[in-house]
Structure P
Amino acid sequence: MKNKLKGLAIIFSFLALQVAAQEKKQLSLNEAIDLSIKNSHQLKSNQAKIEEATAALKEAVERKLPDAKVSGSYIRLNSANFDLKTKSNNTGTGGTASEEPKVSQAVYGLLNISLPIYSGGRIRYGIESSKFLEQAAKLDAENDKDEVIQTTIEAFANLFKAKTAVRLVTENLLQSQQRTKDLGNLEKNGLLARNDLLKAELQSSNTELSLLDAENNWQLANVNMNLMLGLPTATELVLDTTGIVKKDDSRILDDYLQAAMTNRKDIAAMDYRKKAAETGVKATKGELYPSLALTGGYIAADIPHVFSVTNAMNIGVGVSYNIASLWKTKSKVQQAEAKVKQANETEAMMDDNMRLQVNKSYFTLVSSRKKIEVYYKAVEQAQENYRIVKNKFDNSLATTTDLLDADVAQLQARLSYTLARADAFVAYNKLLQTAGLLSAELKK
């Protein structure tokens, strides 16, 4: 027995030294949420996606601007023959022809400017589609933000449960050790069978193992929370649990379903993507129409000894039409319409999933709150049962096994009650998330 106590003291000393080496940090739920949002890699990735969508919209708008192209060349010629068909080239009867110039080089430059006037609606629909996709990217980021918040709440609750388990098991172990010591004295005085003492010692050993498991779970939950918050993994988080309370909410299932239809960011993002797909059909059909543009330009050229051109400016209207679009566009339109069908079906599936998620979250919350009531009564019953069995044991009316069983039942009831309260808090916030209300509720 002394060896066991000595070993347990060594374990506690090791754990105490380990905890002492850690930096402690007080942490409330709101602080945890703020840190997780600030350090979330997913949210940073979403911000990059928003920037990409914004740049794509800017690119679509810039297609309304004129195109300007400049080109120029210097050409080296080898014994080129030039024959200018002008009147000055024709000699009269009996006249002599002028000597043909020798041309060995040529230089020219071109400037072309084209301002689109009409393109079958492709530019307009392209801008419209890009706007829809930008809004979808922003809504995706908001939806992922709610997911990060909910994940943080769950991690906070898990850390609370792990720390509570350590506390309750430690208290139970100390009681078990004291009980074993008392039973040892009875055994020495011949008032208790050796077998009963061994049962008590075995329960103490099992409690020690349970404490080690609880400590391990707490350490892992602590590391997980630190990683989420961007803190050093060695930081010991001391939780401020004042935020983990039951909130009064008289809304029923239909209220949450209606709220989800209105506030769910992922469904709203899907609606924007469907609109973008529908706009894509219109843009594709625009390829069947000609393009009209206002054009202008400037030409300069110089061929030594032959001619030179300067200040040759031009302006006009240009029309272009890809005849092949008559037989190539049909398949493109079919592809665009198929994307619309996919978007419609995806939206329908998301609506079904939303209804299932809200129902599941609602019934989980109802069940969790009922469990709290049941476990509260169970704690009272277990405590009273242990008191009665202990009294009987002291009067030799109950066995050691009865006493140990009552002690285990009391510990289990206390654990279940504490964990049920945390689970109900998580379930409530999960319901808010599935109804699209989580961020709004946290701001209240």
Structure Q
Amino acid sequence: MNAKKTSIRWLKESRPPSASVAAEVESAVADIAQEVGLRGMDAVIEYSRKLDGYGGPFMVPRETAESALHSIAPEVRSAIEESIRNVRRFHSLERETLLDREWELSPGVSAGFRYVPIDSAAVYIPGGRYPLVSSAVMCVVPAQEAGVRRIAAFSPPGRDGKIDVTVLAALALLGIREIWAIGGAQAIAAAALGAGDIQKTDFIAGPGNAYVAEAKRRFFGKVGIDGVAGPSEVLIIADESANYKYAARDLLAQSEHDPMARACLLATSEKFARETMDELNLLLPGLSTRGVAEKSWASNGAVGITGSLDEAIDYANALAPEHLQLALGNPKEALEKCRAYGAAFLGYSSSEVFGDYIAGTNHTLPTGGRAKFSSGLWTGSFMKVMTHLGLSPEGASRLAAPGEILARTEGLEAHANAIRARGGASPDGG
């Protein structure tokens, strides 16, 4: 995690992140996109059978989702319901801030904007190593709160053709009626282009593997996307009053996502940094996800000692991490100086894992430094800001002369004539 040159002393360094998409991923996704564009559902069936061992049918009946909901353990259902409740509350409050406005800019000239939901959205819910039931909640709820008319869910099936039961249960609780058992780049292509009974959507949201991310990148422009996600990452900034047992567990929580996940600790105390590393090394052998977490931590984990909190914050602003944990005595004061992060977590108890699941904020966040210029998924992601302008005859007449000058300066005669006609001159220029 070499964001910038500093005086930070590293006890453990990570390897530099990959700067480009692997050529084989890019080539494979290009082939899938082209074939789905040419052959539609026939190509979706072919790639699904080849990559997932399942060739359809792909539409999941509502009854199947309802059956999944009734089959899960009561405590699992209760936890999903709590997650939905909290995430919906937060995103409904976001919606309340998005107010249509209009002003009179000058006499006879009014302008404003409206927030309008997009018509349709696809949400992608990963399967694979970890079926992410939490991603169903995080992607569907803000779309619903925005007022999206059609929400289509895509999730990869197992070789039995079934989507993970907890994912289906969550979609049933969320009231989603259009569910497709399709994964990978072929799902993104179907959502972006349409295929068979799958109508194209206007927007695609949700995390996924490198093939999913590359497919979203490729189709951006034909559809809107929430962003191009890379490996998940956390930066923990801790002072001497933090709890090293918490920090060790949070680093491992990040590391078990994926062998490419990146977990970093910056501590103002060497004692704290070493205690955290010792605790992590004690916990790692007993972790059921050790195979993933150990690879991730060995290659991408980092622990550094910083001379000051300001230096740590400078590093964070240069890195722009997906998750920023401020395990500090006064985290809100530090937060005021932080300018680039996907989501921040304030204080010793505020682990980013609460944001992953249950607290209410969204876990679909920018990675790879993209937090410098983009935001995480929120209700506004599923809305368009549409401006409007109204001129009275008097207002148009007052602006006509300078407007005509600018149009003629650019050499656009028809523009100038259209403005001139509203300035009191006859439309034919007389």
Structure R
Amino acid sequence: MPPAPRARWRLPRLTPSVFRDLAVWMVGLGLLTGAVFPLFMLALGVSVGQALTVRFFAATLTAGLVVGGVNYLLARGVVGIRVQLLAQRTGFVSEMVSYATDTGDWSHCDPERCSIPVDSDDELGECARAFNSLIGALERSHGIEAAIRDLFEVLSSHLEIDALSQAVLGRLLQHCSAQTGAVLVDIDRELHVTAAHALPDTDWLTSAPEVLAVLRTRVPERLPCPGAGGVALMITPIEFEQHVLGCLALPVAEDGDAKRLIALFSHAFGVALNNTLTHARSERLASLDALTGAASRHAGLRVLEREIDAAHHSQRNLSVLMIDLDHFKRINDRHGHLAGDRVLAAAARAIQTALRAGDTLMRYGGEEFLAVLPGADAAYSDNVAQRALQAVRDASQADITTTASIGSATLAAGEHTDDLLERADQALYAAKAAGRDRVIAAKPPQLTPT
């Protein structure tokens, strides 16, 4: 911030008006000059009889008075007009700011309309330049305010991390006139690029020493962007209550409105991002069964419905496995519920090892699990079911033998969720009736004659 200007020496005020003071001083100076002039004439050799006469004194005083008055009028014409213009423009700007504040319409208050011509290199010119600079600063301030307001609206419209990051990055690129950038978020102690635009490669951002230094020190830093033609990114931390949640990477200058905008906005973004991360963690916890780590029934059935819709739309396979631990009530009765909980958790972990990365295991109820296998036909689902059976057997403890019964069903054309689950459930009961510890595939649905 520049230092405040020091007060300069000035003549004492005589009236409430500056121009009245100017008239008094100029007329007074004229009269003083007229009074002294006869004595000056004596010094030039004019005789006393000619210089020190009432008529000559009257003439010099009158001339001094006229010169002082003319000087005042000239000053009023040269200086007063410019000061009056400054006053008029200041009043106009004040009215426009009030109008814009009330209506939100800032189109009438711009530098072209409100600025003052700079036609001198003196104090009046400095005053005009300062006024024009003030108008420019007002416009920039309004621009930053409008950008912050626009960005705040974005923050309140998204609860998903990726959607929020994409929306924020898009608006920042627009307001900062940038062509490239990225948003990085710390999710479970691992840095992820949640949004990026026009970057040839983003993997380096998550491990760049400069980025990690910003996360540690909370001090913005610039670093060159590989493969971007010499573009340098300003890495700005995103903070919430002294915790760094991630960072913004944008090619902005060391000074200027863009850097100030990002500095102001990053704190608000930190609040919104913290809320989004908290929401995501809550959603994740709510979607998991606390005991087994498998998906909850509600979350798992939502996955199943989405996969069934996708399978019908793309005409691809989908299979499900209904898995039930054999004689689980006997385990609880003999060894206690804590032992039963351990068996359930171990069985869930074992079944997971038989599934692919894109498969979903949910706790369907009690000791029953449901596995959703996108893209799996009947033969492949049987192979997965056999692996799951063996995994459950291998998870047996020293004093507790565990096995499972599995009913598998493959989605038929036009089949709905309830019908698919009903066929898998019937196959599961058939496996139990056949002696348990086995897999039975459901029969295809009966086609109703039309």
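Given a computed value of -14000 for helix-only ellipticity at 222 nm (-39500 (n - 2.57) for each DSSP H run of 4 or more, over all residues; to 500), which structure among P, Q, R does it belong to? So the calculation was done on Q. Here Cα extents along the principal axes in Å has been calculated and equals 88, 58, 43, so which of P, Q, R was it run on? Going label by label, the one that fits is Q. To test your reading of the models, identify which of P, Q, R gives -0.62, -1.53 for log10 I(q)/I(0) by the Debye sum over Cα atoms at q = 0.13, 0.22 Å⁻¹, for residues 260-387 alone when calculated. Going label by label, the one that fits is Q.
With respect to Kirkwood radius over Cα pairs in Å, for residues 292-363 alone, the largest value across structures P, Q, R is given by P.
None of the figures in this text is laboratory data; all of them are computed from the coordinates on show. All values reported here derive from a predicted model rather than from experimental measurement.
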